[in-house]
Structure 1
Amino acid sequence: MEGLSRYIATGQTAKHRIFQLLDASILPDDKLIAIALDDAYALGVLSSRIHACLALAGGGWLGVGNDPVYNKSKCYEAFPFPAATPEQQARIRDLAEQIDAHRKRQQGLHAELTLTGMYNVLEKLKVSLPMTAKEKAIHEMGLVSVLKSLHDELDAAVLEAYGWRDAPSDETILERLVALNAERAAEEANGQVRWLRPAFQHPEAVQAEMGLSRPTHSVAAKEGGTSPSPPRTEPPRQPWPNTLPEQVAAVARVLAEARAPLAEADLAARFAGKGPWKKRLPQLLDTLVALGRARVLEDGRWMG
């Protein structure tokens, strides 16, 4: 974390998955998950319902209260951040800063106020459950209705950054994250990495923004002319996946890697499988269009 004035942290085991910004002078112990990022944009994405879905599904459970455990390899390293535009990043960053500042301000005003207490009340507000006298006091001290409103705005902003405008359920969010993770793995295999902290991770080519476009692979010019294009070869057929998330990811990957638009028959020819699996292709393609991962041309061919 050298060079950072602050970093993102969350408790390894906690009833509520809360991320916050800590001053770099605070050294994390083994019970704290420290993320070496100081950008509130990352804080906002991690604080969203979208990340919470994966954190709960990928983590473990521990203790008398069966509290969720944050498994950094499954919950963080496998989590695909959205390819947000600069405007979307700015919106998420601003909301995350507001949430972090609001909590710290209210705790500074009321020494007895805890994050766990505030989020216990927030969860009750979500489902309109009655509050005890103690919870009403926490609600007033923490201005928890304001906190809830900020989180609602943050969730909407992060969903917008992913391009998911259809109010997806938690199960659908998980399926889409799994598919997106597979897409990102394919990108990285092709040399495209979406750095979260490029100045540290890739200093040779510092990039100012997240959500990089696919790199263009050009043929280097030689003396006296250009190198001839390599001969094209048909890609090998791959096994048709068993599960729906894997099928979505596989079709998206083939479209993204194709050098030219593909007809549905050409797309089907990229896979090998038994049974009526080809009948699912139109539905999968429509799903990818809804996710913003594919588009159909006027001639009926498909592009990633």
Structure 2
Amino acid sequence: MLFSNPLAARVEADPHQVSLVGKQGLQYVELQLPSTRHSFATHELFNLLSFSQIEPIALRAPENMALGKVPLNLEDWEFWLETAAELYGDSPYRYFICHGAAVTLNEVFDYLDARPRDFNGLHDYKTQYVETVIQQLNTLENVAQALNIKLLIENAPMSGQEYFEPGQDWIHPALRTPRHLLQIAEATGTGICFDSANARITSHVLSYMHRSRSLFAAATEKEVLNATRTWIDFYRELKEHTALTRLSFAISWGDTPATHHIPFPEGAYPELLAFAQLLHPELPVILPTGNNKLKEMMEPLMRLKMR
């Protein structure tokens, strides 16, 4: 029901960010792991959390370990999964969040240019990407299950940050609609980390494309026609496989810090209340804390709880 769910904050492996979580009275965090495994020794991460009396509810894979493109560096994955197992101890929450790789538009166009007679080229590109994610997750599940860790895959936004600026044309080719996520979950047994802001972006963008009969953003007609109309519909389709929910708001394309993973405005409270009716009372909810705005992220929940 949302207002009684276990709450966590999403933070970097940074002492200041972790301390702010404790000051707001939260017990759990989703910890974004650094891109170099030598940035923190396991005991340093443990001390970072125990000093603030904070427990990890989930660890998110380093940004440079995204799935779908480059071959797995199994040594790095084993290191971080073993680190996670040590940090979790006997905690009931033992989640490790994976994410898909972004690609440049040039990569997509190069693939299509090499197949000028393939009218399903973009669909084939996405299929290949998803199949790679499935293969990689099946490999990782063998490691994770031996450590009693539950792997999750998060739904992606449309693109990277500042997408429309020159040189910033990174886009997520898949994992941005329920169809691919369900395919992955059913093929691998991996759970889903539902990101409401990402779902709001992709649902609205693809719905706009349907209304305007336009195709851009490396979307196939099948994606556009089958896209959910709202982020709540997106969640409803994934609910059975969802183990964590990352809850925040987004506006428009969501490619700037001011439009992505932001607090719910009062005008969107009806969306939040509708979502609350769908949420299992024991499902952990994670609040993104970009720019140290944890208090602002918590405010809508506190205000609605008092109504």
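Here, each number is a calculation from the coordinates, and none is a lab measurement. Computed from a prediction, not measured in an experiment: that's the story for all the values here. Cβ atoms are built from the backbone, for glycine too; each structure is taken alone.
Identify the structure, out of 1, 2, from whose coordinates relative contact order in percent (Cα under 8 Å, 6 or more apart) was calculated to give 20. The read-out comes from structure 2. Which structure, out of 1, 2, was mean count of other Cβ atoms within 10 Å over residues 3-10 calculated from, if the result is 16.8? The read-out comes from structure 1.
Between structures 1, 2, the greatest calculated value of distance in nm of label points 7 Å out along Cα→Cβ at positions 19 and 51 is seen in 2. 1, 2: which one has mean count of other Cβ atoms within 10 Å over residues 43-50, as calculated, at 25.1? Label of the originating structure: 1.
When Rg and Dmax of the Cα atoms in Å is computed for each of 1, 2, which one produces 19.0, 60? Comparing all candidates, it corresponds to 2.
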